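**Student:** What follows is a set of structures for review.
Since every read-out is calculated from the coordinates, none of them should be taken as a lab result. This one's a predicted model, so the numbers in the text were calculated from it and none came from an experiment. Cβ atoms are built from the backbone, for glycine too; each structure is taken alone.
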Structure 1
Amino acid sequence: MASEQVVLDVEGLRMRYGTTDVLHDVTFQACHGEVLALLGPNGAGKTTTIEILEGFRMRSAGRVSVLGVDPAHADERWRARVGVVLQSWRDHGKWRVRELLAHLGTYYTCYATDDVTRPWDVDDLVKAVGLTAQADKKIRTLSGGQRRRLDVAVGIVGRPELLFLDEPTTGFDPVARREFHELVHRLAEQDETTILLTTHDLDEAEKLADRIVILDGGRIVADGTADELAERIAGEDEVRWTHAGQRHVRSVKESTRFVHDLFRRHGDEITDLAVRQASLEDSYLSLVRRVESAEVTR
C-alpha cells in the first residue's frame, strides 16, 4: 500500500426504503493505493453502498467521507477526482475510440493542477487499456471485452485518485478477464489509484483485492485479507475413503485429525483416501448460508 492516507471512511452507514432497511450500520475504510473488494450475493447491498459513496444516492444515516469530502455535498472539482465504471452504459456507436476519449479528456483539463492530475494523453491511455489496434474503430464494432476496456478508459481518462468498478468483468471470457485483472493491478501499483470494486465472484476478489469486505443482508459479516478470511470463516473439508468395499464421504472441520482417527481405528483397511480442503469460496458460501439462516430464524 502506497501510504496510510484514508481515502474512504464509512461509519454507521444506513439506508432505508420506506420501512425496510437495506444497509445496517456499515463501517469500513480504504487507504491510498488499496484495492478493496466489496463482495456479497445479489441483494446484499453492494450497489446501494457504491451509489452512496459516488454521491448518486442520499443515505438515511451515518457518516461518509470520500477523498475528505461528504459525497452528498460534493462539487464538480471533487467529481473530477473520482472515476466510475458502471456495469453497463450506452453511447453513440458512431464514435471512434480515440475521438471519444479525446473529447472526454477536455472536460478534465480545467481541473488539472500539475502533470500528475492532468488528463491522460489519449494514445497513452489507449495503450494502457490494450486498445491501440482499435483506436480508430467505431465503438459499435468492438467485442465485449474490448468494450469493457473502453469503459475503464472512460472511467480513468481524468486520472482519478479513486476508481469505482461495479461488477467489472460480467460477461467476460477467460482471456478478457485475465487482461482486465492485469489492468487493475497496473492502475493500483503504478498510478497508485485507490480502487473499490463490487463483485459476487470470490475468485476475482481474491485475485484483485488487497482486502475483502463481505456484505450480506445489508450488514458487513467479514472484513480482511483473503488469507485472514479463509482462516476466520473456515468451511468444512471433504474426506473420501473406501472401507470394507464401501465408499464413504464426510464433511469435517478438521480433516487432519479426522484422517488420523480414521487410520487409528481401521489402519490398512482404508483405501482410496482423498481430502479436498475447504477453499475460500467454500468458506464464503458457508458464511453466507449461516447468515441467511440466522436471518430466517429472527
Structure 2
Amino acid sequence: MTASAHLTGVVPPLVTPLTPEYDVDTASLARLIQHQLSGGVDGVFVLGTSGEGTFLTDEQRQVVLETTVAEVAGQVPVLAGVIDTSTNRVAAHVSAALKAGVDGLVATAPFYAATHPAEIERHFVRLKSFAGDTSLYAYDIPSRVGTKLPAALMTALGEQGVIAGVKDSSGQDASLRELVISRREKQLENFAIMTGSEVTVDSALAFGVDGVVPGLGNVDPAGYVRLFKAAVSGDVAAARDEQDRLFRLFEIINAPDRSRMGASSAALGAFKAGLFLLGVIDCPLTAYPCIPLSDTEIAAIRPLLDRAGLH
C-alpha cells in the first residue's frame, strides 16, 4: 500500500500452517488464504504474532511471504510483520518483505533491551527510510514487547509521514480511545487505527477505530466481515449479536489445558485446531517451543465450532 492508502475493515493475522516435519505447509497456506478471500476480508497480515513470525527461520518467513503474495494475487493488500529485537534486524526483514512484493509492513518497538520513547522514534524513522513508499504500521503489543507505544508519539510519527497507522493489541481500551482522539485532534484523516481484540470490535468501531486484525478471524473471517459491515452501517443490534457469537467462539482458546502450556500455545493451537477441523489446513502443529494440542483438546473444540455454526 502506498502511504496515501487507508487501511480499513477486516485484516486477519494469518497463522502459518506447518507440516509434521515443521516445514511451512504451502498448500495449506494457500487454502487458508482462499478461506479468507471467500470470507470477504479486506486484507491479510502474515508473520505477526498469530503467524509465529518470530519463531520461524528467515527461509521459512520468505516462503510465507512469497506464497501469500502469489496466492492473493493483488485481490487485497498483504501486510507483513517485520518483527525482531533491533532496528538492524528488522531492516533485513523489511528488505525481504519488499522483495516479495508486500503492500504494507508492520513493526513493533525494539524489544529485549529496555527502550526510551526517543529510541522508539529513531527505530521507526530508520525503518521508514528503508520502506520507501510502502506503508509502515506500528504494532502496539506491550504484553510481548514490554513497552507501551504512547499515543502522542504514534500520532507525531503519523504527522511526519513515518507510519501510516497503528495495530493496537494492547488490550487497553482507554489508551486505544486516546489514540483515536489524538488522531482526530491532529486531523490525521489517513492514519489507520486497527484493534487487535477479537471480543470488543463492535465497541471499538463505535468510538472510531477503522477495523480489526483478529486472530480468531483465521477460523471465521466471514463472521468478522459481517460484524464490521453491520457496525459501519449503523445496525447496532446486528453488530452486537455477531460480536456475541464470536465472543463465544473465542472460548476455543480455553479448550487446551493451560496447566501444561502457555497462552501462545493454547491460542495459536486452538486457531490451528479449528482450521484443521474445518478442513482448511492439514496439520494443527505449532512452531517450537509451543506445545501441540492433544487429540482430546482438539476434539473439545469441535462442539464450539458447531455452536457457532461452523462446519
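**Student:** When distance in nm of label points 7 Å out along Cα→Cβ at positions 29 and 141 is compared over structures 1, 2, which one is greatest? Numbers along the way, then the final one.
**Tutor:** Numbers: 1: 5.0; 2: 1.7.
Structure 1 comes out on top.
**Student:** For helix-only ellipticity at 222 nm (-39500 (n - 2.57) for each DSSP H run of 4 or more, over all residues; to 500), the calculated result is -14000, so let me know which of 1, 2 that is.
**Tutor:** Numbers: 1: -10000; 2: -14000.
Answer for the origin of the read-out: 2.
**Student:** Another one. Figure out for me which of the structures 1, 2 the number 23.0, 78 belongs to, where Rg and Dmax of the Cα atoms in Å was derived from the coordinates.
**Tutor:** Structure 1 accounts for this read-out.
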